[in-house]
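Alright, structures below, take your time with them.
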Structure 1
């Protein structure tokens, strides 16, 4: 993208504020992990493992959490509080992670829920072993994968996992908003 995606805007609102607003409706607190700047109203948690990618970000979120952490990457501007509420319904007593499956069939580990007590120690072991991918964590803990059909009735479901990585993606996101 060439710049910090957290600072990108849609309808005059930064991605951080869009996502933070949605998360504030369903979480007791919202923290930013690894943000390079402060955003008003959010606690900023530095990465414990800088440049460790998504697994490092999940680690940072779990370090800041008490029980469960809702993890949402800053480049997923169409995540809603309704999506998070639905994911929470799949967080059972024996579940350690709740991960939606995108329409393309891939898991989306950076829009997911993680139980701190089991996932944080597993991430520590994985990082010590040089692992970088969230898939490795999901294979080690009790993961509930949420299928597309289990989310498709929610408003905006077709765009939940639209990832903004390029200027063209940002233009596409703007067009999506204009259509609704």
Structure 2
């Protein structure tokens, strides 16, 4: 796949996720949002916040990749190993952070924040050079099933939508399964 096609595909998947998130959040009733999701300890509302968080975190992951790409490879391998060793703590922060976030950020703000995150990722992706997209670093593979031992900047732009699609299948909202790509 050429860089142009790949870049266009990521722009398209970001827009698809934006539309799907808006439909999911705005179409959910208050009772549906409070209902348990499938296969997680979160409610649907907490899981939706967690899905939003994946896009917000991607921006930080991009910064880290740019910094570590300029350092010797051993630096990011050691950093990833350190993060992997902290997985139990990360799991707790990840869980409770989404619980708290869903209480603080109402559905209107969730959609607006999602839109802002997508817009920022679009702007960033549009300015990346081919060389920039190939830079990367090691990641803590125990933290997320979509993290790879080494992820390029291009991988990181794709990551939040992989995360989003995975968790969308766990929502128990009416119509969530029809949202599948």
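Just so it is clear, none of the values below were taken in a lab; they were calculated from the coordinates. Predicted model only: the values in this text are computed from it and were never measured. Cβ atoms are built from the backbone, for glycine too; each structure is taken alone.
Could you tell me which structure in 1, 2 was used to calculate distance in nm of label points 7 Å out along Cα→Cβ at positions 16 and 32 as 2.1?
2
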- [ ] Figure out for me which of the structures 1, 2 the number 10 belongs to, where percent of Cα pairs over 31 Å apart was derived from the coordinates.
- [x] 1
Open item on the list: Comparing distance in nm of label points 7 Å out along Cα→Cβ at positions 48 and 168 across 1, 2, which structure shows the greatest value?
Closed with: 1
Open item on the list: Taking FRET efficiency 1/(1 + (r/R0)^6) of positions 24 and 64 (r between Cβ atoms, R0 = 30 Å, to 0.05) as the criterion, which structure among 1, 2 has the greatest value?
Closed with: 1
Open item on the list: If helix-only ellipticity at 222 nm (-39500 (n - 2.57) for each DSSP H run of 4 or more, over all residues; to 500) computes to -10500, which of 1, 2 did it come from?
Closed with: 1
Task: Origin of the derived value 23 (relative contact order in percent (Cα under 8 Å, 6 or more apart); candidates 1, 2) - done: 1
